[in-house]
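The next part holds the structures, each set out as structure tokens.
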Structure P
Amino acid sequence: MNYGKIIKELRDKLLLTQTEMANKLGVSFATINRWENGKHEPTMRYRRKIRDLCHKAGIEFDVR
């Protein structure tokens, strides 16, 4: 799964900056930046948080 693409799409839909998204998820700006750029992937804990935000925002979250 491409979490970078999902996080970017989610941020765009919610009109959030990387810093605002970081605050919403409880991580640092650098973490969001690394996720979006594909350098790292979120842990299971944050994958769940991202999934929940996607569902609330009406964004398809494909777990394959």
Structure Q
Amino acid sequence: MRVTEATAEIFVTAFKALKRKERDAVLQKLVTDAELADDLADSLALEARRNQPHTPLRDVLKDLRIRV
């Protein structure tokens, strides 16, 4: 396990150990901080699309040229 993964694991473990009200307060802070909220939204979008098929950029650009 890398240092980054270990650090994330520590934070998640600590977060899970919080009482419900404390977890809600942490989440509220995350979503009301514009920069953190953007990072969170980006991370969620990437994770949701992780298993989608990939299309090389070259193919996408070629397809766009054909349609325009």
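Since every read-out is calculated from the coordinates, none of them should be taken as a lab result. Not measured: the values here are computed from a predicted model. Cβ atoms are built from the backbone, for glycine too; each structure is taken alone.
Some values worked out for this structure:
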{"read-out": "Which of P, Q yields 71 [volume of the Cα convex hull per residue in Å³, calculated]", "value": "P"}
{"read-out": "Value -19500, calculated as helix-only ellipticity at 222 nm (-39500 (n - 2.57) for each DSSP H run of 4 or more, over all residues; to 500), assigned to which of P, Q", "value": "P"}
{"read-out": "Structure responsible for 0.3, with distance in nm of label points 7 Å out along Cα→Cβ at positions 6 and 54 calculated and labels P, Q on offer", "value": "P"}
